[in-house]
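Pasting the structures here.
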Structure 1
Amino acid sequence: MPFSACKAQALAIDTLLTPDIGGIKQFVEIKTDDSKKPVLLFLSGGPGSSMMKNADAFTAILKNRFTLVQWDQRDAGKTLKLNPSPSQPSVAQMEQDTYQVITFLQKELKQEKIYLLGSSWGNVLGFHIVKQHPELLHAYFAVNPVISQLASEKELLKTLKVHFKDNAVASQELGSITFPFTSDESMFYLRKWLFYKDGKEFATSEGFKTGFLQWSKTWSPVWNEVMNIDLPKTLQSVDCPVYFFVGKNDIQTSTRITQDYFEQLQAPRKGLFLFEQSGHQIHQDEPEKFQRSIIGTLPAPIASR
């Protein structure tokens, strides 16, 4: 049955589409048992990562309430395999991609507004939409968000230096880091010891270093842009409901910085959810609480469907 027929009859949809977004084909996955359900679009972390492959693990409950949409951004996941970005990605370009994906969904699913969720880096794109196009959103979910990234990276470095004070190699490498990052290797050292602290022993392997430096060829210019983001100075009020999801043990995007920003941010409605058992990947660490917290924010008429 054609997708348009499914749409018209509000039937189930489980499809991968490749609309033209920003001049290239980009993969958008839509799953729902009723296309009239409100849309929830996930903005993956990274940059350069995909949430699509493992989405069932953190959306099994959400599918009862939403039309779920996963999108592989340019130079990530299925989109990268289909067609690499013809130019070096930039924050501005990917913000425009995000807007185009949302307007595509509006047209395809005949809905004026959507729910939007950003995970880590995805919040760079998500808060752009919140700031520039709040009329497109029922609400925004900021999961372990990028708020003041330079301050967060500095706080991370201090934490790691203390943790590894008796490790000579770690102390030497961490001691060589300067801000803003002057080299891809500098950023690598910070992520290497962050991941190692989190129990990922592969972070000290040569293979991980090779992979990271390959990633950084595409993404370090973007991350240097991200380092300039300081939302407490540039976004002090928003015109749509916004909910913050924070992992208590997250040191990659500072929990303290996020909580401080939440307190000062003016919004028509806002909430903060603290996940006691989570680090930087709430949707993986506490998937049930993650989903039920999202559903708990919904207005009564939708939640009672």
Structure 2
Amino acid sequence: MSHAGPSSPLYLVDASLYVFRAWHSMPDTFQDSHGWPVNAVHGFARFLLDLLERERPRHIAIAFDEALDSCFRNRLYPAYKANREPAPEALRRQFAHCKALCAALGLAVLAHPEYEADDLIGSALHRARPAGFHGVIVSADKDLSQLLGERDLQWDYARGERWDAAGVKARHGVHAHQVADYLALTGDAIDNIPGVGGIGAKTAAVLLAHFGSLDALLERVDEVAFLRLRGAAQIAARLREQREQVRLWRRLTTIACDAPLPYAGPAATRAEADPDMLQALAATLRMGPMTRRRLLAAAGLAPEAGPGAAAESLPG
């Protein structure tokens, strides 16, 4: 594959977010040919087709979470994400269908037992940048904002909102490069990361605005007591006491950019679709006729349905 020009986008999709959203929002009357629910697959297919029709990406990768309890972070901190209930079998089956659907459309699928989707997105972006690509990260997850460089964008697809690195400060109160430090200080209940007791979002933002980074904050912790912060002396004491813990939290909140990727070259390129696999999946998942036409059009196998076409993924 030839290297990209200065404005070539690499779309990096946080698939699990959209699969979960469909799982919770779509009715469970959608069933496959074996009677298993496929509501999440149908919802994810609608989202994916909308994205492909609207953006027509040449370079795109779809990242899935497989490292639910086997991630390298679990070795660092066994309680990482231990507050999450295991996905039910019906949902695990749908994740497998979503991956198969992406593969059938010729899209690169990123999944690894030791790295989360965020790490795979970060690693793909890290590899692609030197070749002239900029990232378009399709996700609402604030953790991913730490990856944004000056030419990258993050896109909350459901809300139709896009922002760059400069826009992170307005959204979260800290700069993009401070997001991992911010989450280490405040904690992240979703991932079961405790953070530093007594430090909330506003306090963390003030500390990082003053010191610039977590490392500088810990090196100059004696200065904290003199800041105009409520409970400044107690905050300084907690930081001293929890110095090693907060460094561990920062290892957990920092996205890895060295995960192995399943493709050669600087960026994932759309490959040829597999028409037999696509037809078989559409039949198994009982996709409606409009969705089947859109799938074939997205795969370059039929006349295009066009952006905005109704996606009637009706069972039967």
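For Kirkwood radius over Cα pairs in Å, for residues 120-215 alone, which of the structures 1, 2 scores highest? Walk me through the numbers before you get to the answer.
On the way: 1: 15.2; 2: 14.1.
Checked 1, 2; max of Kirkwood radius over Cα pairs in Å, for residues 120-215 alone sits with 1.
Have a look at 1, 2 and say which one yields 16.9 for mean projected area of the Cα convex hull in nm², as calculated.
2
Upon calculation of semi-axes √(5λ) of the Cα gyration tensor in Å, for residues 40-183 alone from the atomic coordinates, which of the structures 1, 2 produces 33, 17, 16?
The read-out was computed on structure 1.
Given structures 1, 2, which gives the highest value for distance in nm of label points 7 Å out along Cα→Cβ at positions 96 and 256? Mind showing how you got there, number by number?
On the way: 1: 3.9; 2: 2.5.
By distance in nm of label points 7 Å out along Cα→Cβ at positions 96 and 256, the leading structure of 1, 2 is 1.
Given structures 1, 2, which gives the highest value for mean count of other Cβ atoms within 10 Å over residues 56-63?
2
Identify which of structures 1, 2 gives the largest calculated value of relative contact order in percent (Cα under 8 Å, 6 or more apart).
Comparing 1, 2, the top value of relative contact order in percent (Cα under 8 Å, 6 or more apart) belongs to 2.
Output the label of whichever structure in 1, 2 has the greatest value of distance in nm of label points 7 Å out along Cα→Cβ at positions 168 and 208.
On the way: 1: 2.1; 2: 0.7.
If we compare distance in nm of label points 7 Å out along Cα→Cβ at positions 168 and 208 over 1, 2, the biggest value is for 1.
Computed from the coordinates by the stated procedures, all read-outs in this text should not be read as laboratory data. Quick caveat, the model's predicted, so the values are computed rather than measured. Cβ atoms are built from the backbone, for glycine too; each structure is taken alone.
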